Structure P
Amino acid sequence: MSPLRGVPETLHSAELALQRADVRAAEVAWTLLHDEAVDGPLAALKKHAAVEGDEVERLLLWHAAQQAIRRLPSLPVDKAVRERLGQELRQIHTMKVSMTVGSYHFNRAAKMATLRRFPAGPMEWEISGIPRSYFLQAAFPANLRLLAFVMFRVRGRAPCFFMHVAPAPRNRGLSVPKEVLRSYYRMARSLELQPEMLALVAYAWFHDPAAVRDYPHLEVLNQPYLNHGGLITLLGPAPLLSGVGEGNAQRSADYLAGKVQYRYGFAIWPRDAAIRWANAHPELGE
């Protein structure tokens, strides 16, 4: 059997380079990419194999994705999430962005390929928890209200689904209210399938009521928390790098000029409230 059988042709040179360095990509990909501290070991591996660019990253992503695809049928997530994740995994090594180790796109892809990040449409999630520092960032008495909510409604800080905005072009769906609600629906249905998960949480500038006032289309992103059993607490100032200027040149210019300043809003949606909302909106299913 050819040592390159099944490996995409675009990845042959990286596969051969690792073989010459006595490294079997298929055997190390999952463990390496699953490590939160992947940057150092992967950089050392590339240096050892004398490979530049992002070919080794793409090769490891492809190998890990092949293992992840075999696990898809048993994943406790909504069917629509499973289908989207399958699409991501099959094309993960072909993304038309830099996948160099340490970059946002590589880190995101590594989590997808090792089943630690999940696509729900214009929004995605990872499994994480509520940082203790958030309780210190909230002003009195909001900090006490947040603490009580976490203690008595969420009943713990972890594990939770931690929501993130998907990268372009998928994030364009944030401007379509029904697509946002469908994302929430898929996440709520996935929460239902994982009884150990306590809540859906998010940390973003668009959860600041001032941002919703200035940009009313953001209101749908806040609906579950404000109208269906959740909580939003304002924390510290959100810098431009928080994504506040992305896709809006005027807002970015206003931010740089100091004409406007938003705060991070920390949003929490307890699992029982999310599931109850999803049960009331079956029309959002596939």
Structure Q
Amino acid sequence: MTTEPLYPIPFSRGTVAVEDVRTRNRLSLVGLVLFGPLRLAMVVAGRSGRRRLLHRLERLWSRAVIDALDVRLTVTGIEHIDPDERYLVAPLHEGFVDPLVLTALPLDLSFAARDELFSWKFLGPYLRASEHTSISTGSGPAGYRALLRGAAATFARGESFVAFPQGSLLGVEAGFYAGPFRAAERLGRPVLPVVISGTHRVWEYPYGSTLRLGRSVRITILPPIPAGLAVEQMRRTERLMKRIALTGSPSPRRYAPERDGWWDTYRFRIDADFDDLARSVQRRRAGVPVAQRS
């Protein structure tokens, strides 16, 4: 099928491509509502501090997007969640659809997000008004301090805090950073591991512009890790989460530098269990001047 001309997607700086005119027209009409009155209502609710209303609107917004995209969402392990608990939610990261499907969890969520997203025309005002946490790309210790402050403020509001341990959506090979687990231990909150797979098939951004309808997405919720064991169990948890992703369906996103690019200017690490890829990235970065990677 021939891809029709691209149309702007409101919460990005770029465009998306759909596979036929009918889909383009339908999603354009849906977007007028989702990125017009409903988005404005979320901004107003956030600025006025009406947190319960904000989270209801977020779930309504996310559900509407998921329905419009005909995402076939399967959730298992929901019994592991105590709706009255405040978790450090630690999901695998595949794509920009991840935050939408996470609203299926029976929790009020606040997210840690890359600082660049706060500058996007339609997404930025909502992120700022709703007090999500901005993390600077490649900020190291400063990024951890921002994460810790954001998590502490979120827990104080009675909400759960979402931090993607991989820090990127390269693919399942991206290794975990300890920051979210250290923050959970420091603040005395349990970690809720969540395996997400299939969202990269819905929207390919930033690797491509294609938006696809009718794709399957799977969420697997694992038993929480007690706060005092968060750092100790991080590596074992990472391996378990990735094993679930790699052996289930739909399959997770895989990182191939020759196809996806080397992302020299981004801070990320490759899981040592994927040793060939880890060595390739290490060799690549050894040959790139530090000034180009900062």
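Just so it is clear, none of the values below were taken in a lab; they were calculated from the coordinates. Source: prediction; values computed, not measured. Cβ atoms are built from the backbone, for glycine too; each structure is taken alone.
Identify the structure, out of P, Q, from whose coordinates Cα extents along the principal axes in Å was calculated to give 49, 44, 38. Don't skip to the end; give the middle numbers.
On the way: P: 63, 45, 33; Q: 49, 44, 38.
Label of the originating structure: Q.
The value -13500 for helix-only ellipticity at 222 nm (-39500 (n - 2.57) for each DSSP H run of 4 or more, over all residues; to 500) was derived from one model only; which of P, Q is it?
Values: P: -13500; Q: -11500.
It must be structure P, since only it matches.
Where is relative contact order in percent (Cα under 8 Å, 6 or more apart) largest, in which of P, Q? Could you put the intermediate results ahead of the total?
Details: P: 15; Q: 21.
Comparing P, Q by relative contact order in percent (Cα under 8 Å, 6 or more apart), the maximum is at Q.
Out of P, Q, choose the structure whose coordinates give distance in nm of label points 7 Å out along Cα→Cβ at positions 24 and 200 equal to 4.2 when calculated. Don't skip to the end; give the middle numbers.
Details: P: 4.2; Q: 2.8.
Comparing all candidates, it corresponds to P.
Compute mean count of other Cβ atoms within 10 Å over residues 192-199 for each of P, Q and report the one that scores greatest.
On the way: P: 16.9; Q: 25.1.
Looking at the calculated values, the largest one is Q.
A value of 2.2 was computed for distance in nm of label points 7 Å out along Cα→Cβ at positions 136 and 208; which of P, Q is the source structure? If you can, show how the numbers build up before the last one.
Numbers: P: 2.2; Q: 3.6.
This figure was derived from P.
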